[in-house]
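Each structure below appears as C-alpha cells.
Every read-out reported here was derived from the displayed coordinates using simple, explicitly stated rules and does not represent laboratory data. Remember, predicted model here, so these are calculated numbers, not experimental data. Cβ atoms are built from the backbone, for glycine too; each structure is taken alone.
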Structure 1
Amino acid sequence: MSVVYVVVVALVAGFLWLVAGVVRIGAVSRGARIDGRGGEALLLVDLQSVFWNEGPYSDAAKTEAAAVIRAEVAAAKANGWPVIALRQEWSLPATKVIARLTMKGQAVAGTSGTEMAAPFEGLADHEVVKRVQDGFETGALDALLAELNVGAVRIVGLDYNYCVAKTALAAAQRGYGVTVAEPGVLAAQDSAKARADLLQNGVALV
C-alpha cells in the first residue's frame, strides 16, 4: 500500500467525518410522542454572551428583542410556567472542529462566553446544555419537560434560522404545542424559509 494511497484514504475519511458532523449539527431529532400533558414552558434559546455580544445582530434589534424576552419571562412566571434556558456548547469531536474552522471557535465546550448574556442572567429556572442546533438532541430536555408535565412550549432567542427553528421542529415532531414569539427572536439572515417550514409543521408564529 503506497503512502499516497494512505494519505488519500485518510483525507477522504476526514472529509466524510466532517460532513457527517455538519449533517448532525443541523439535523432534527425524533423522539417519543407525548400525550396528556397540560403544562407550558418558555424556552430561551442560545441567549449566551458569545452570541449576544459578538453575534451579527444590531444593537437596535437586540434592544427590542431583549425587552420582549424579558416581558415573555415575566408573563411565564406570572402564569407559573417554568423558564428553561438552552445553552449551546459544541462538545462532540466533529462539531468542535467545525466550530473552530467556521465559527471562530465560539461556544466550544470549556471556552468563555457560553454563560447567559448579562441581560438574561438569573431569568431561567432550569438550564439544559445542547450539543447541536436542536435542543432536544441529547434527551435531557425531553426528560426535564416530562418531569415538569409540559405539553406546550413557547420559544424566544436566537438564531431563528438555526437553533430556534430546529428546536421548534423537534418539539412539534414530538407532539408539543409550539409557539415561536417572533418579536423575541433574532435572525442574522432572512428567515422566510424557516418560517415556512415551521408553519408547515404546525408551529404557531406570533
Structure 2
Amino acid sequence: MTLVETLLGFLLALAIGLPLAIAIANSRPLDLMFSPLLVGLQSVPKVALAPIVLVWLGTGLASKLVIVWLVAFFPIIIDTAEGLRSTPRELIQLAQSLKASRWQMFSKVQFPAALPFILTGAKVAITLALIGAVIAEFMGSSSGLGYLLLSATSQLNTPLAFAALFALSFVGLGVYGGIELVEVAIARWLPPRSHAR
C-alpha cells in the first residue's frame, strides 16, 4: 500500500508539476504570480497540513495522495523551471534563425536541455513521496508500512519496527532505482555529462 501511495502521488506531482513549471518558465507574469505561492506552501510543514487534509478527505487513498503530492511536487516544479530557463542561448538563437515554431523550440531545444534537471527533480521527489506516504499513514491509516511502524512502536515490538524500517529503505531504493532506469533508457536524449573537475 505504501508503494502504491508513493507511486500514484509521485505521478500526480509529475502530471501537475511539469505543465505548471513549463508555464512558469515561459511566462514572467505566471512566474511572479505562482512562485511566492509555491515557496509559501513549501515552507509550511507537511506534518502540520496532514491532519487538515485527513479531516477534509477522510482516511482513504485520496488524502494520502494529496499529502504525497504536497511533499513531492515542489522539487519537480523548481528543477524543471530552472532547466527550461537554463537552455543555452546559442541553441535558442540557432532555432530562431531556422524559423522554429514555439512548439519546435520547446520540444526540440528547451525540453531536451531541461531533461537532466527534470530527472534530478524526479529523484528528489520520489524519495520525498515515500516520506509523504509514511507521514500520511502515521496520521490515519489501517495499512501500509507507516501504519505497521507506528503499530510496532506503540506495542514496543522492536523487531517488527526495524523490519518496517528496512522495508521502507528497500522501497526507497527501489523507487529511486526506477528513476535511474528511466534515465538510462532516455540517455541518448540527454546532453553529454562533463567529467571535468
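Observations, loosely collected:
- If Cα Rg over 2.2 N^0.38 Å is computed and equals 1.19, the structure in 1, 2: 2
- Source structure (of 1, 2) for FRET efficiency 1/(1 + (r/R0)^6) of positions 139 and 187 (r between Cβ atoms, R0 = 41 Å, to 0.05), computed value 0.55: 2
- Origin of the value -13000, where helix-only ellipticity at 222 nm (-39500 (n - 2.57) for each DSSP H run of 4 or more, over all residues; to 500) was derived from one of 1, 2: 1
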